[in-house]
Structure 1
């Protein structure tokens with residue numbers, strides 16, 4: 001789910017900015033660069049944060065913050081508030097840099113050891129959704145409204161938060177399992 005949100009968000013962000021907000025190509029590309037840079041900042045900050053915050057807490061916080069960013073993006077897009085869009089994209093990008101590594105770490109701590117076979121199985125099962133999501137986004141944006149870009153990102157992000165909350169409350173680290 002996180003991969004689907006990540007790929008479609010960065011892939012359709014320029015299209016949304018140009019077609020819906022009326023921005024120039026350069027401004028849309030700059031916003032996408034900011035999204036990738038903020039993701040890099042999130043990944044780099046995760047190197048230090050992992051020493052002080054438990055994996056499942058960081059995963060929960062990052063999904064909630066990214067959902068708040070998507071809600072802010074939706075509200076800013078409705079209001080055509082450019083500064084809100086820039087802030088929201090940063091609020092989305094930083095937690096995105098934390099989510100994937102923390103998810104892998106959480107699986108390693110709570111489910112099964114994350115070796116080469118598990119990594120390949122995880123990628124085989126994670127990426128078909130990421131490959132199909134752009135079809136849904138493109139169809140909804142073209143046939144109904146460009147705002148469906150933000151609506152679908154919010155919806156997927158809320159589903160991701162629910163999944164993480166369920167993971168948070170219904171799993172026990174492997175060391176304490178009987």
Structure 2
């Protein structure tokens with residue numbers, strides 16, 4: 001991805017996020033990690049950015065990828081797919097970090113294989129949570145014949161989850 005395209009993507013995403021925040025809160029940020037699709041409430045996400053260089057931290061769990069410098073602030077980076085019990089996320093050109101909103105009091109981010117844009121819940125219908133962890137708020141399928149299950153993350157539950165907080169081995 002060229003710098004011009006990345007800048008255009010970020011500007012377009014920022015515009016869409018501003019518009020979405022002015023509309024009713026049925027909009028969610030869609031992402032893919034480990035072959036799973038996730039939704040995040042816009043107010044629970046900080047910002048989305050390309051994956052910067054990471055500084056690994058020794059003696060931590062494999063899903064804790066280390067720390068990233070985001071404009072002078074150290075941010076923890078968690079591989080969402082691996083944390084959820086799947087394989088590690090490949091860090092390709094489409095990979096992004098989703099920073100958690102500051103209101104959670106943790107400087108943390110989730111690694112996503114790729115972003116799937118803004119999704120409106122009116123295009124989804126609820127489905128069974130299929131033994132989902134407590135940090136999954138709800139599960140949905142798309143009304144237009146979608147077979148993929150979308151898991152809505154509860155960032156409050158995630159950031160309070162003992163497993164998420166215990167990064168040491």
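Readers should treat all values here as calculations from the given coordinates under stated rules, not as data from a laboratory. Quick caveat, the model's predicted, so the values are computed rather than measured. Cβ atoms are built from the backbone, for glycine too; each structure is taken alone.
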Subject >> With relative contact order in percent (Cα under 8 Å, 6 or more apart) derived as 35, matching label from 1, 2 >> reply: 1
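If helix-only ellipticity at 222 nm (-39500 (n - 2.57) for each DSSP H run of 4 or more, over all residues; to 500) computes to -29500, which of 1, 2 did it come from? Don't skip to the answer; put the middle values down first.
Working: 1: -29500; 2: -5500.
Derived from 1, not from the others.
Work out which structure the value 3.5 belongs to, where distance in nm of label points 7 Å out along Cα→Cβ at positions 35 and 67 was derived from one of 1, 2. Mind showing how you got there, number by number?
Details: 1: 2.1; 2: 3.5.
Corresponding structure: 2.
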Subject >> Label whose coordinates, when distance in nm of label points 7 Å out along Cα→Cβ at positions 75 and 107 is calculated, return 3.4 (choices 1, 2) >> reply: 1
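1.00 is what came out when Rg/Rh (Cα atoms, Kirkwood Rh) was calculated for one structure; which of 1, 2 is it?
Going label by label, the one that fits is 1.
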Original post:
Comparing distance in nm of label points 7 Å out along Cα→Cβ at positions 115 and 131 across 1, 2, which is largest?
Top reply: 2
